[in-house]
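Just below sit the structures, each encoded as structure tokens.
Rule-based calculations on the coordinates, nothing more; no lab input. Since the structure is predicted, the reported quantities are computational estimates derived from the model, not experimental observations. Cβ atoms are built from the backbone, for glycine too; each structure is taken alone.
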Structure 1
Amino acid sequence: MLSMKKRKFAKTFIFLALLLIGGVFGYGMRPQCSPIADEALAHFGVPIEERQDRDFYMKVFQHRADGHWYQCKTALSRKFFF
């Protein structure tokens, strides 16, 4: 049986490990959006209004209130892909 001191250390270690994993996951899943140039919009094979691309939990192509289109991806996707 574990002593009280070892049990407390184990609980603290597990809590800190989960906190670290959650922080890294949250940081990697934050959205990063960049505007799409009007010239690029003209070269889309499928009109951007009809595209349904998704990146984990959000639509990739978003039309915002300012009237512009944005490409939104998670930080993780931007880091490993483009």
Structure 2
Amino acid sequence: MKEEILSVIRPHVFRDAVTKVSSMLDQYRTEVERQLSESEALLMDQVRHLSRALTMISEVSETIEGATMAKGIAKEAISTLR
């Protein structure tokens, strides 16, 4: 995509402007890749957190107290995702 953009503007702008645009596109790509990486890491953390909560819920006793504990664990796990 970067080369497509540069090929379109090259005939119309000076070399230093093309170099500047090229640098800006590289910075933009780097920023997008960094944000994507951070988003993936956050998503993985959330999945691990919910998996631990599900494991804890599956281990509570099948009583009213256990159901209350499971509900509390679920609420806490969901609240951390918002």
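I have -0.71, -1.15 for log10 I(q)/I(0) by the Debye sum over Cα atoms at q = 0.20, 0.31 Å⁻¹, for residues 23-62 alone, calculated from one of the structures 1, 2. Which structure is it? Answer by label: 1. Computing helix-only ellipticity at 222 nm (-39500 (n - 2.57) for each DSSP H run of 4 or more, over all residues; to 500) across structures 1, 2 gives -29000 for structure 2. Sorting 1, 2 by relative contact order in percent (Cα under 8 Å, 6 or more apart) from high to low puts 1 first, with the largest value. Looking across 1, 2, the calculation of mean count of other Cβ atoms within 10 Å over residues 15-22 that yields 10.0 traces back to 1.
Looking across 1, 2, the calculation of distance in nm of label points 7 Å out along Cα→Cβ at positions 39 and 71 that yields 3.6 traces back to 2.
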